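Colleague: Following this line, the structures themselves.
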Structure P
Amino acid sequence: MKTKPRRSILFLLCALCAVYGAFSQAQTYPTRAVRVIVPFAPGGATDAVMRMIAPRLSENLGQQVVVENRPGGAATIGMDVVAKSPPDGYTMGVANLTFSINPILLKRMPFDSEKDIALVSHISVLPFLVSVHPSVPARSIKELIALARARPGELNYSSSGQASATQMATELFKYLTKTDMVHIPFQGGGPALIAVLSGEVSVYWGTIPPLLAHMQSGRLRVLGITTLNRDPAVPEVPTVAEAGVPGYQAAEWGGIVVRAGTPAAIIARLNQEIVKSLKSPDLAQRFAAVGAQAVGSTPEGFAEHIRRERETWAKVIAAAGIRIE
């Protein structure tokens, strides 16, 4: 008759020990270097943004933050490393738009993005500029819509790859405006930009820095920016929403994640130091160099962002019939 009470007491003691252990770990965290997995090759905007944050985050955490690139598998290889790492806060990952759409697009995922990953903070937004070759007879978003409707299937657009952020942003435009433009995917943003500069394609959604010089020289005509607010780098460029597509909003983004089960106190510490790092005045200027904007959010705010993203892209992917084999 005394067995059950004893078991209950033992269970309670074990639970208390676990809580105390997690609390103690969080109090001393971090005691060694922290790595950040970027699931893309070096040199891209996502990689550049994290490498800009890393030195300031190292300073704020009091331990070195090491950026490690693990590209491949539509970003699933790197994120799988995070999903299978110890839940101790010493391995973080950088999620971006692929994190939102992979569960919709991929038949098989090596991890469960909801059960195996915990969110820490939304860190950046990377707007796109809607650009056209000068030969295209459209000088505004409204004129581009009218042209695409008058010539369905005749205009083509380039992207940095199948299911890339640039394709998704363009397909959202098509979805909301009920227009038909043909997708021409390339291996990266560089070739996609060259295609519109040469006139091989008519339209390209690209990030600000690579397009800016071509916009100023007249080799490209920029019609709008894809975020809800104008960008200080190109204040004269209207948002797509204000230029004729109410509610339109699309951008590449970045956020920090860790393995699910990481103690809440460690996630809170990471969030605090990441947000603090993002408020550093020198980062705003460095972010602008790659066309990014700093965000910083609570884990809950980041979760809401991803929820909205998945809701939007599920509709777009279904309408466009986008597939990844």
Structure Q
Amino acid sequence: MLGDTTVQTNAAIRDIALDNKSGAAEILRRAANVFSLLEDELTDQNSLGIHEAHQSVCAKCIELAKAQPDMSSLLRLASEALSAAREKTVAREAVKSAGDAARGFVESATRSAHAAAMHAANLIRDRATLLTHSRSSTVLAALIEAMRAGKHFEVIATESRPMLEGRTLAGELSSKGIHVTLIADAAASLFIERSDLIMVGADRITPEHLVNKIGTRMIALAGRERGLPIYATCDTSKFIASDYFVNVIRGQQSSGELWLDAPEEVAVSNSYFEPTPLAYFTAVITERGPLSNAETSARAREAYIDPVLVGALRGLRDEIK
């Protein structure tokens, strides 16, 4: 048995679960490192059997998927790692294969996100004003690339409460010489009247919805009403065929982030993410370029998740119910 040797990996997964500020790219790198830690922990486990190795990898994959249930690329990474491990019949090779697959997934997602940013940069016209919500590393990369291409434009960024990622984004943009106006989330509809396009990121894309920071749906609706192009920019590692958690595994975030010491009679609901129908978007910009709603939906349905992982998540969901 692995016993106390799982302490480091459990701590790494717990840190991922508690991280409410980092983007998918950073989370994925740390998730891949979980398997590197697992490899290190097994160095002296010469008697480890293949069945136990498979169980250990599967357990880590489930915990990673649960750590950030709205981040579909994390579930996709876990799926790749588990599938790779299950192909091996020697314990050490199984764990190493899981780590190799996880690191390969991160490298592929990184390349794809860069390509998506390049495509998105082409949609930013010279002298345009762009509104964005929350902080997407892919949107940030697209804005920087557009600036490098010699385009002059302005950005309107929401604060993105309660964690204020928009402030971070505004600081990053200003350090690059890009003019940015920071606004309250509730002011988005007003400032849409001054915008030429809307561009946001995504944490998950299903055949029906795009899941992003709470407030995205209001912004998309306001943009549609004004007839603005509304783009979501992300790589296809964010695509997934189904919501395998169906909300029962997701919990509310800390109520204290909205109101510390709220009166007992006040119920505080604090959610970070919400689904927005794909139909609200002009296109989803990926490493393959702009995808229509129909193309996005079709590609999401093709996203593969290892059946053993799917079964484990469904069992967990049924147990919670």
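Colleague: Going by mean count of other Cβ atoms within 10 Å over residues 131-138, which of structures P, Q comes out largest?
Modeller: Q
Colleague: Assuming 13.4 is mean count of other Cβ atoms within 10 Å over residues 27-34 as calculated from a single structure, say which of P, Q it is. Walk me through the numbers on the way to the answer.
Modeller: On the way: P: 13.4; Q: 22.2.
It traces back to P.
Colleague: Out of P, Q, which structure matches 25 when relative contact order in percent (Cα under 8 Å, 6 or more apart) is calculated?
Modeller: Derived from P, not from the others.
Colleague: So Rg and Dmax of the Cα atoms in Å, computed for just one structure, reads 20.6, 66; which one of P, Q is that?
Modeller: Source structure for this number: Q.
Since every read-out is calculated from the coordinates, none of them should be taken as a lab result. The structure presented is a predicted model; accordingly, all values stated were derived computationally and were not measured. Cβ atoms are built from the backbone, for glycine too; each structure is taken alone.
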